[in-house]
Every structure is written in structure tokens, then in C-alpha cells.
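There are structures below to look over.
Throughout, read-outs are computed from the coordinates displayed, never taken from laboratory work. Here the structure is a predicted model, which is why all the values come from computation and not from measurement. Cβ atoms are built from the backbone, for glycine too; each structure is taken alone.
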Structure I
Amino acid sequence: MDKRTWDTTAELAAFFDEKAAHVPAEQRKVLQVLKIGEEFGEAAQAVIGATGTNPRKGLSHTWDDVVAEVCDVMVTSMVALHRLGVPDPAAVFAAHLQKTAARTFVAREA
């Protein structure tokens, strides 16, 4: 991800912190992590709607809706890294991605 993406999510995090200044900082961290779960739930709902597996609702979503909801999960997660006080979220994420990929690629070769 480029620097502009992380700058934008930092700006979003600062905006949310400003708007929730009345909420204690530790509680804002917890609520931001819970927000990831909320967004995931919306992604799951979109998958159910795109596959028509809820007989009461049928095909209520498209795969484009699923993509948009997954993007919301990603944005919310990136904002969470900022709001958790990670000094360099981009570097932390990049390092974590590399570790995760390395473990996966080793398993793939086994």
C-alpha cells in the first residue's frame, strides 16, 4: 500500500478520535477493534445475500457489494492500527504480512 493510503487512514483515525474525544482513549481503542467485527458481519451478510442462502431474502446482494464490504473491513482495520497507537502502522503491517506470507509459503513447499 502506498503512503497516501496510510496518510488517509491516519487522517480518518484523527477525525474519529476528535469526534469521540468525550470517550476515554482506552475505550476508543476497544470500540475501534469491535468496529472491525461489525464490518466483517456486514461482509458476511453480503456473501449470504450474493449466494441467496437466506430463503427469506433470496439474492439481496451482489459480489460487488461483497467487495465493498471487504474494503470496509480493510479500511476499518487500518484505522484501528492508527487508533491503537502503533507508531508506524505501515511498517508494522508490512512486517506482519511478510511473516505471514513466509509461514504460508514454507507450508506450501512442505
Structure II
Amino acid sequence: MIRRLNKGEPIMLVEGPDDICQPMLAEKTCHCHNDSVRGRDLLARREIGRVLGHEISAGEEIRWDSVDLARLRRAFANGAIRGGCKGCEWHHLCSQIAQDGFRNCRLKLPPNADG
């Protein structure tokens, strides 16, 4: 998925299971269909929308430039868009990545839209 994003593929914010969930969907204990996950998804969309300055609906595709991604990373690092992370098993790992300044993050900053 990172390769696709780094090539500029838009991100579709969904409600429920997404591409990350795909390998786990066949498991009997897969949590991707739980109401708690849908609630976190909704909260994350709302928080990201506030940072980007517009409401984001499920199914909407978004593209960002380096300014947007830098703004989202700052908001993530300072906790402004971490509400959807509560209860997520990846919370600690993502917190470490943010504390490290996203230094080893494979998602590259795209070029600015204006040049």
C-alpha cells in the first residue's frame, strides 16, 4: 500500500474494513467489523477533516500535497488527530513513529501541488 500511496494514488477513507484489514477478514476473531472500529474510523475522519479544513465522508477520495501531509503529521504527533487511536493495538507503535519525527516512515512527502 505504501508503494501505491507514494506513487500518488488517492486515499479513500472508508467505514468498516479497508485494505489494511484484507488479510485478516477470513479470521473468525477479526475485529475489523466491530462497531468500535467503525466508531474510531468516524472519529478519525472528523479529526482529519478539521485539520484539512473540510468534512470528509466515508467513500471520499483524498489526495494531499507535502503541506497537507506535514500538517497531518504535526496534528498526529501533538495528539490533535489521535482520538481514533484509543483502543487500537497499534497505538504504541504509531506513537513511537510520531515521537521519532516520522524519520523512518516509508510514506514520502509528495511534492507541493503548486510547484
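Figures for the structure shown
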| read-out | value |
| --- | --- |
| Winner on FRET efficiency 1/(1 + (r/R0)^6) of positions 16 and 56 (r between Cβ atoms, R0 = 25 Å, to 0.05) once structures I, II are ranked, highest first | II |
| Winner on FRET efficiency 1/(1 + (r/R0)^6) of positions 8 and 96 (r between Cβ atoms, R0 = 30 Å, to 0.05) once structures I, II are ranked, highest first | I |
| Answer label among I, II for the case where Kirkwood radius over Cα pairs in Å, calculated from the coordinates, equals 15.2 | II |
| If helix-only ellipticity at 222 nm (-39500 (n - 2.57) for each DSSP H run of 4 or more, over all residues; to 500) is computed and equals -11500, the structure in I, II | II |
| Entry that produces 1.10 once Rg/Rh (Cα atoms, Kirkwood Rh), for residues 24-63 alone is calculated, selected from I, II | II |
